[in-house]
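In structure tokens below, several structures.
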Structure P
Amino acid sequence: MPLPFAFEIVVNGPPDWLREHAFTILYSAIAVATLVLLKLYTSGRTNLSDRNFHGKVVLLTGGTSGIGSRVAHHLASRGAQLVLLTQTPVSDPFLVEYIQDLRDRYGNQLIYAEQVDLSSLHSVRKFATKWIDNAPPRRLDMIVLCAATMTAPNGKRKETAEGIEETWMVNFLANFHLLGILSPALRAQPVDRDVRIVIASCSSYIGSISLKETFDESNWTPGMAYARSKLALLCFGRAFQKHLDSYKRPDGLPMNARVIFADPGFSRTPGTLRWVTRGSLFGLALYLGAYFIPWFLLKSANQGAQSFLYAAMEEGLGRGEGAKLIKECQEVDFARSEVRDEEVAKKLWEESDALIEKVEKASAKKRASEKVKETKSAEAKEDQERVEEIESLLSAIKKGKAKDAEKQKPNKNTTSNDTVKADGSGKASKRKSKK
């Protein structure tokens, strides 16, 4: 059809209807082409690098939804031994089905889950210490930190059970704590392994207040809390790279572990959905009603995962310096000079260490007191059960004695009757003898 139509136009000229609507068709074609090009632009670049992950161990946070889920799918398809760190228990039906689906879809049975609640320092320490408590050290090729939380714009400030602001805890402090404990495991990996720590970043850090300024309940906002946590994560990541580089390996070879930041760009993720809808059903209805707009302007979760895949697979990132920022599958520079400020990073590290030590001591005392209460409660319950058991035993004995007493009464009546009968027969025999 297109070729005969084009031939007809060349030979006989354009038909009348085409001449009459030429400008309308031209404008429509330009509009469609513009929209297509704009959609291709907003979709971002696609990762063209590839890497074989067979036999490689990868720890992944946030791997059950959003961008983290797509990263999990791509790594699983390449044979990675995937350990998903999830907030839900490993027995959760959704998690069990999700992992089994990954195993069946990609024929990869080396996919597991470990419960790690990023809102709890104790939960993070419990997992990390269990991981490093092994001789020889466990294999660990990569850590991908995708998990994050975001409070809706009209949301209120929340604190975890340990008294830490939720956004700061989940987005920064949990990652700081996890990497701090796993640091010996990263440094102990053989030099022939390409070890990478991929950390999720976000352009929101550009608008954050300085880490030098006070940030508390008086000036807290959801957006600023999120941006500040991302800025802190960048500062810590660069400091952590220097911490790894300062380690002198026993074999004298250079450090083979590198920190890489990945910025997915604006994507349609659960966090973005919560922010756009303001966490309300009315906002969700508007979002669904005008879904074409976010679909057109925002990336899908799979498109947002491309920078993470590039950071995990690009061969060149396994050589040279670490602490690089990847956006749209290419290295970019940091937009804030504060990220490179060593004094800020040092103070952040010290304050975070002090906060963790303080909170963990308080939590340990609380757990100890709760354990004492539970022990006392269990002992009291056990004593009560013993008392009830003894009382029931005494009651059973009393009932038994009562039954025995009731049984003996008819026996006495029978005996007395027999005696009367015997006496009567005796007297009768005496009378006969006298006669």
Structure Q
Amino acid sequence: MNKSNSLVIKNVHLVTMTDHKIKKNKTVIIDNGIIRSINDSNIDTTRYKNVMDGKGKYLMPGLINMHTHLGDNPDDLTLYLVNGVTTIRNMWGYGGFKLKHWLFGIRVFNHLELKRKINKGDIIGPRIFTAGPLLDGEKPFLPKFMPLRSLKNTDIVEDIIKEQVAKGYDFIKIYHMLSMQNFQEIIKAAEKHHIPVAGHVPDAVGIKKVLESNVRSIEHLYGFINPYHPESNVKEDNIQAMASLAAKTGTWNCPTLVAHERLANVKRQEEFEHEHQMNYVSKRNKKAMRFLIKKSNELYVKKNVKGNHDYMDKLYHIIQVLKEEGAGILLGTDKAVPYVVAGFSEHLEMKLLMDAGLSNYEAIQAATINAATCLNQEKEIGTIEIGKKADLILTHDNPLSDIHTIFNHMGVIKNGKFYSRETCDALLKGIKKPL
């Protein structure tokens, strides 16, 4: 162990997220980005160069956002990190720049290259797990010029899966308009090539079949609800059965409540415009948000159906039933939605999950060990244990009693490097946009 490069935090209370218990007055020794030891605070630390006194403070795992979109905003990576988000799952991957995509403001990053740079330490930001271009039906839900693969038949499915595996994508993203045949072929090919599948419940497949098909996670609770086709909503007397099936099959559920709350909610737009998080959004992206919320609302009005925000009480109820049945719940925000800002929206999502009936512990669990388990990374991240990566948040108070202490943290540790509150504030100051 290189003691000059180690980080020691002594006298700190640990919120390990292995259980509800607080491990008081511990000394954590971190070396080369790994938690090497956890001891009582009476051990000698004088031989270490970098020693922090955490007396009266709390250390918890870093947050994991399980549904986000890395678009064209280079500030997002920093915004995630300074807000305690140390890992993200990018739900729509893209491998290169195209002018027509840039003109529409969509996904101009090479996500695999971004992931490699972060892993090497060339740039700061959260760990990235990313899908490739999403898979949809012959007539996709979104315009074909966007980075997606529209599947006319099953012949090309396995080749697409093999290609995404070979390139290094972490999972397959599925979407609304897939046929039953293409969905089944995707599941078959993904299992053959050992890559998980996650995404929307295709309209032609339905939630029951998806829950029975080894899909890793369902996004937005679509399948339970479908605002575009409300006749497909799961009936009240069948919600428990579907929640029970999700628990039985181990299918994770990522509600993205903050996205539902904001997607087409023009009645609250003025409120959203004046939130603190909007200080870190560029004029260009503010214009995009205003355009998207307007067009989303117009779509619902034209179809004469309720907007996503009108389903909030029903979504709360579904989450409560999922919890009661023992189904796994994840934290995700869907940053592509208007007024969902990187780093800040995770805090909003945690509050909404608690409004839905989750305890502080359960809301944090959704953003730590649950997320790590869904990613098959539970041996690496998600809890504070010896041998795991040192992705951590230092807080003034116990987050199991006061969740707001996470949002006003004292510092973030990513891969063993400490970003103090002062450092985080300086980074935020560099991003803050003029009014």
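Every number in this text was worked out from the coordinates using simple rules, so none of it is lab data. Just so we're clear, the structure is a prediction, and the values are computed from it rather than from any experiment. Cβ atoms are built from the backbone, for glycine too; each structure is taken alone.
The greatest value of mean count of other Cβ atoms within 10 Å over residues 247-254 among structures P, Q is that of Q. Quick check: 1.3 is what I get for distance in nm of label points 7 Å out along Cα→Cβ at positions 231 and 303, calculated from one of P, Q. Which structure matches? Value 1.3 for distance in nm of label points 7 Å out along Cα→Cβ at positions 231 and 303 corresponds to Q out of P, Q. Look at relative contact order in percent (Cα under 8 Å, 6 or more apart) for each of P, Q: the largest one is in Q. When mean projected area of the Cα convex hull in nm² is calculated, the result is 20.4; to which of the structures P, Q does this value belong? That value comes from structure Q. Which structure, out of P, Q, was distance in nm of label points 7 Å out along Cα→Cβ at positions 23 and 335 derived from, given a value of 3.1? For distance in nm of label points 7 Å out along Cα→Cβ at positions 23 and 335, the value 3.1 is produced by structure Q. To test your reading of the models, identify which of P, Q gives 27, 25, 16 for semi-axes √(5λ) of the Cα gyration tensor in Å, for residues 191-406 alone when calculated. The structure behind it is Q. Between structures P, Q, the calculation of FRET efficiency 1/(1 + (r/R0)^6) of positions 79 and 183 (r between Cβ atoms, R0 = 25 Å, to 0.05) yields its largest number for P.
Computed over structures P, Q, Kirkwood radius over Cα pairs in Å, for residues 71-110 alone reaches its largest value in Q.
For mean count of other Cβ atoms within 10 Å over residues 287-294, the calculated result is 11.4, so let me know which of P, Q that is. Computing mean count of other Cβ atoms within 10 Å over residues 287-294 on every structure in P, Q gives 11.4 only for P. With helix-only ellipticity at 222 nm (-39500 (n - 2.57) for each DSSP H run of 4 or more, over all residues; to 500) coming out at -18500, pick the structure among P, Q it was computed from. It traces back to P.
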